[in-house]
Structures are given as C-alpha cells and as structure tokens.
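In structure tokens below, several structures.
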Structure I
Amino acid sequence: MATLTILNYPDPRLHTVAKPVKEVNAEISRLIADMAETMYAAPGIGLAATQVDQHIQLIIIDTSKEQNDLLVLINPKIVVKSGLQDFEEGCLSVPGVYEMVSRAEKITVEALDKQGKKFKLNAEGLLAVCIQHEMDHLLGKVFVEYLSPLKRNRIKTKMVKLQRDR
C-alpha cells in the first residue's frame, strides 16, 4: 500500500469528469487500498479517485469513529433523493476550509462494491452528504463551487498562497 498525493483546489485536474470503471480487477483493488491508506492518514472520511489524479468512478467513505467500516462505491449512481439539509463540509482537496452546503437529506445509491458486485444503499445524514460530496468530485465539481463567487475567490486565493508558501 502507498499514500497517494491529494490534489489541492484549484488544480484543474479536479475538474476532470471521471470515466466508469470497466472491470474490478487487481489494479482497482490496489487503488482502493492506497486510497484508504491516504484517506485515513489525511485524516478524512471520504475520498474520490479524482482527488488522487485517477479519473475513474471510484469513491471510498468511512464515517465510523474507529475508521474500520470502509464503504467502496464503484460507478455510483443516485437513484432517489429526498429532503434537504444544510451541513458543514470540508474537503481533503481544500484543507482547512469548512462551509455550509445544502444537499439532499436522504438518498438511495446504486454502485458496485470492491468485488464488483452490484448493491443498493439507502443513506441519510452525514453518510448521504459524504456520498453526494464525493460523487461531485467524479463530475469534476468541488464543494466550494456551491458557494458565492466572493467566498470561492477568497478560498482560491488562500489555496494558491498556501501552495506557493510550501
């Protein structure tokens, strides 16, 4: 396993639309393991393949306190959305920034698991927010794009300055 480099906003690669995974194979399994190691080390609760410069439809999530309940979603599709909730979100690609975002309160998602088996999951609360947030990455969207242009520009300036100062 290896810790991968997480792309930071406003890196243009974060706006790449991910392609579906054609086959769940050893390469995908290795990427899942590396992404999990990267996410736990960060530390974070979700990571999309896009964030580690792999432009395929793969996300991992673990909202457990113990960090021992890894959820893998390959080629995820939201099939049902209901309600609305505001949640303070952060992102490993936008370190240190937390903002309120409105998303569906409850969702049903269909995806493939890490063995390539199709499954359906009903999610609400933090898990629903996390799935929607990570799925946005697969569409080339970062959560700050839900914010006002003024806030987004402030965050972009801050991120560029942080990268320059490293």
Structure II
Amino acid sequence: MLIFGIDPGTAVTGYGVIRTNNNAVSWVDSGAIITKTSLTLAERLAKIYDSLISLMQKHQPDSVCIEEAFYAKNVHSTLLLGHARGVAMLAAFKNGAEVREYSPREIKKAVTGNGNAAKEQVAFMVKMLVSIPQEHAYTDAYDALAVAICDFNCFGRLRNQMLH
C-alpha cells in the first residue's frame, strides 16, 4: 500500500510517499514544491495543485493524508495555509484517493512519541524510520513523510490486520 503525505504551504509544500508492507514502512519519494513569492496567490495555488496531481498520478497512492491547519501567528498566514490545504485536498480527491487529516500534535506524537517535539526531532525520527537516501533542504519534506507515517500508525496497521 502507498501512503502520500502532504505538509501544505503556499511558499513550500512538502510531500512524502511511503510504501507499507505488513508492519514495515519504506521510503518511496519525498521533496518540496516551491513557489515564487513574485507569483500571485492564484498562480502559486495552481502550481501546487498541478505538481501534486502529477506526483499522485505517478505514484497512485491508496491514501493521501494532510496536516491540519494550525493557528499561525497571524490571521493572514492561517488563511494562506487554508488555501494550500484546500488545493491539496482537491488534488487528492480528484486522484480518487482516500483523504485523511491529522493535527500537528498527532503527527509529532506518532513519529516521536512526543506531541510537542521540535522539527529537528521529527526529521531525525523520519530519517531513522524510513531510511531516506538523500538529505532535504526543506524540513517540509520530512514533515510530509511524518504525516504519512502517522497515517500508517493510525490506520495502516489496522488495514494490514484486516487483510491478513
């Protein structure tokens, strides 16, 4: 089974794909979709959507999981995050994948055991759990893989038990 995780953002959207086999997970793909600040919001959202659609068509995930919105330091940032989340959800829906959402706290707890873990702790644990073959310049890619790992921990093990 393939799980596609998304850490949405209008400037940087992280994505991560993992494969599950029984109770094990392995890395398939991860990276970041970068948009230029010189683009309009509509152009940035279109780039995120088109890139996610392309990646989902390439990988054909069984499920797509997205980090829920958190309340940023200001309302404008929260609204922008909401736009990116909406585009990501639309891309997943259009691809026919099952879509689930997880809070940042749930994701951190599933990956590190600590719902208040720092970004560096999350990245370290993701690297250990899925053996990523390259370093990422953007932590958003690790965050997206963490979302996928969270989904596996919450639903993947249950699905595997039902299949066997």
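Tabulated data
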{"item": "Which of I, II yields 33 [relative contact order in percent (Cα under 8 Å, 6 or more apart), calculated]", "result": "II"}
{"item": "Source structure (of I, II) for Cα extents along the principal axes in Å, computed value 43, 38, 31", "result": "I"}
{"item": "Structure responsible for 4.1, with distance in nm of label points 7 Å out along Cα→Cβ at positions 74 and 98 calculated and labels I, II on offer", "result": "II"}
{"item": "Winner on mean count of other Cβ atoms within 10 Å over residues 42-49 once structures I, II are ranked, highest first", "result": "I"}
{"item": "Read-out mean count of other Cβ atoms within 10 Å over residues 26-33, computed value 14.5, structure in I, II", "result": "I"}
{"item": "If helix-only ellipticity at 222 nm (-39500 (n - 2.57) for each DSSP H run of 4 or more, over all residues; to 500) is computed and equals -9500, the structure in I, II", "result": "I"}
{"item": "Read-out mean projected area of the Cα convex hull in nm², for residues 10-105 alone, computed value 6.7, structure in I, II", "result": "II"}
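Laboratory data are not the source of any read-out in this text; all were calculated from the coordinates shown. Please read all numbers here as calculations on a predicted model, not as lab measurements. Cβ atoms are built from the backbone, for glycine too; each structure is taken alone.
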